[in-house]
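Take a look at the structures listed below.
Each reported figure results from applying straightforward, stated rules to the coordinates on display, with no laboratory input. Here the structure is a predicted model, which means the values were calculated and not measured. Cβ atoms are built from the backbone, for glycine too; each structure is taken alone.
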Structure I
Amino acid sequence: MKRKFKYAREKVQGILFGTFVGDVLGARFEGQNPDQIPPLDMEFLAENSTGIYTDDTQMTISVLEEMVDNGSIIQSSLQQRFQKRFSRWRGYGGGMLEVIEHWRSGVEVQFAAKKIYGGAGSFGDGAAMRIAPLSAFFDLGERDDLIEQVIKCSEITHAHSYGISGAILQAYAVLLALNDVAVNDWLDYFFELPIESAYKIKLESVIRALERQPSPQECAKIIGNSPEAMQAVPSAVYSVMRNHQSFADTISFAIGMGGDTDTIGAMAGAISGAKLGYSEIPDKWIKLLENDFEGKDFINELIKKGYEKRRGEDSNLR
């Protein structure tokens with residue numbers, strides 16, 4: 001089945017540009033201890049960003065392109081997009097660099113991810129960081145179909161079940177946001193997901209944080225801020241739940257937690273953008289984003305292409 005966009009352009013743009021903004025604003029603080037990060041506001045974040053995205057946005061673009069062109073994840077096709085678009089200087093992690101080398105040496109796409117970390121595969125947040133566009137092609141009642149595509153998208157680089165579970169959690173958070181499900185109900189939905197039980201234990205930390213309303217620094221200790229999907233995805237989800245009425249506050253909080261700030265920012269931005277829409281992303285932040293090569297205009301053209309294909313397919317059914 002070839003999938004097409006299910007939601008308004010405002011929401012789809014929110015996902016992509018929410019990712020883009022969270023990524024570029026967070027990149028400046030990547031790896032910093034939260035105690036080193038000063039109080040953040042819109043002006044400070046804009047002034048301290050180059051507007052250049054990292055591997056997070058670059059891989060997200062490939063996922064969007066794959067879905068727009070093929071209507072589903074074809075692993076060999078997505079692998080070729082990742083490899084063709086790969087720019088080492090955008091900050092790819094060690095696990096992804098190793099997978100790329102395996103691809104280049106001729107290892108088949110379904111085996112490369114299983115060869116890293118002693119055969120255990122990566123449990124990092126790299127699958128989750130790019131997954132958000134998938135959710136725009138599924139209705140709320142198509143959870144299992146979405147999960148099937150998430151697994152296909154994830155396992156070519158992340159063979160570990162923790163890495164895949166993180167991607168499922170992130171994609172489902174975006175789906176709930178797209179459908180305007182009340183934030184207070186999100187955790188009930190999360191606990192029903194077919195993900196590793198360790199994630200459900202971690203979600204208990206999210207509940208405690210929602211009850212206590214800690215500072216970003218304290219929240220980093222409660223939930224975590226590392227590149228492990230087990231920490232990064234719940235932190236992104238919490239940042240949205242805590243600040244669900246404001247995109248700017250969501251991003252400021254997510255980055256204020258320190259650690260893997262570009263990826264936590266990108267994932268929080270995708271969820272918040274899906275919920276609030278593109279128009280709620282501060283224009284000051286949109287203006288600073290790069291546009292020379294596969295930047296703002298390129299993303300908008302991909303989105304436009306997706307809607308044109310949807311209109312064409314709908315008209316053919318009449």
Structure II
Amino acid sequence: MKGLRIGVGLGELDGTGGGLDASLEQFQRAERDGFQTAWVANIFGLDALTLLALAGRATTRIELGTAVVPTHSRHPLYMAQQALTTQAATGGRLALGLGPSHRVVIEHLLGLSYAHVAKHVEEYVTIVRSLVETGKVAFQGEIYRVTGNLGITGATPFPILIGGLGPKMRRIAGAVADGTLTWMTGRKALAHTLVPEIQAAAKQAGRKPVRIACGLPIVVTNDPAGAREAASKAFAMYGTLPSYRAMLDLEGAKAPGDVVIAGDEHEVERALEALATAGVTDFHAAIFPYGPGATERDAARERTWRLLSELARR
């Protein structure tokens with residue numbers, strides 16, 4: 001499918017467990033099998049940027065991306081410092097995905113303010129970009145006032161994507177960042193709202209078209225209805241978080257399972273082609289191993305991996 005980069009979620013996104021060494025073996029396998037990008041989340045397991053720095057020493061070609069690192073918990077200067085260090089460790093293969101997380105996490109778990117979230121992200125990305133591209137920053141904003149310098153030997157600039165989904169965040173994704181990372185956002189919402197708004201913001205800012213990285217659960221199966229029903233239960237939380245609920249509503253989806261890509265090899269390939277036609281540049285596969293038992297789930301995981309690997313190598 002022309003123009004669509006196929007990536008796969010690893011680490012916490014992979015769900016197979018096994019610790020650090022097993023995770024690094026998965027990065028090596030993803031590279032061998034032709035995936036363009038390996039994406040990792042920063043949730044409650046391994047630190048994403050640390051993991052990617054190590055993965056960069058164990059691989060040579062594959063792009064390594066975060067999907068996503070929360071912004072509120074790290075000062076933008078130190079985020080830039082760690083990301084530039086990771087970029088040096090990976091030999092220039094980092095894609096930094098940033099996101100504001102959710103009010104329930106930032107306020108209830110971390111005890112920080114979630115006020116003015118769009119302004120926070122806009123200033124945050126502006127500061128990080130300045131440090132990444134020039135090694136210095138002198139910024140005076142409504143939220144941040146940062147003056148500083150960084151010098152990371154061997155580091156080069158890298159793309160910065162954001163996980164924001166609302167109207168203000170879509171403008172920031174196109175005008176300030178290098179694109180967006182979506183989750184639980186289906187083809188219709190992308191084609192009719194997110195892609196045109198983000199690319200229009202990029203054009204208005206005098207920039208080239210930006211990346212649209214779509215993340216969705218995906219499984220190759222002969223029982224797509226059962227897979228979607230199981231996914232709706234497994235991913236039920238995303239139907240309650242406001243930002244994802246808004247995307248499901250925009251799609252006309254009642255439950256998370258309604259946006260899952262499920263079907264046999266031909267159906268899944270057609271779904272990915274439809275995303276490419278909608279303007280998606282990167283697909284971030286969160287393989288959902290549907291099946292009644294462990295053996296069937298492992299088989300579904302491998303069947304899905306094989307198809308995605310084949311499509312990535314075309």
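When mean count of other Cβ atoms within 10 Å over residues 93-100 is compared over structures I, II, which one is greatest?
Result for mean count of other Cβ atoms within 10 Å over residues 93-100 over I, II: largest is II.
Can you say which of I, II returns 19 when relative contact order in percent (Cα under 8 Å, 6 or more apart) is computed?
II
From I, II, which structure was FRET efficiency 1/(1 + (r/R0)^6) of positions 125 and 293 (r between Cβ atoms, R0 = 41 Å, to 0.05) = 0.95 calculated on?
Attributed to the structure labelled I.
Using FRET efficiency 1/(1 + (r/R0)^6) of positions 29 and 149 (r between Cβ atoms, R0 = 41 Å, to 0.05) as the calculated read-out, with 0.55 as its value, let me know the right label among I, II.
Label of the originating structure: II.
Out of I, II, which one gives -19000 for helix-only ellipticity at 222 nm (-39500 (n - 2.57) for each DSSP H run of 4 or more, over all residues; to 500) as computed from the coordinates?
It was calculated from structure I.
From which structure (I, II) was FRET efficiency 1/(1 + (r/R0)^6) of positions 117 and 253 (r between Cβ atoms, R0 = 25 Å, to 0.05) calculated, if the value obtained is 0.55?
II
Among the shown structures I, II, from which was the value 1.29 of Cα Rg over 2.2 N^0.38 Å, for residues 165-244 alone calculated?
II
Given a value of 34, 60, 6 for P(r) over Cα pairs in 20 Å bins from 0, in percent, calculated from one of I, II, which structure does it belong to?
The value was obtained from structure II.
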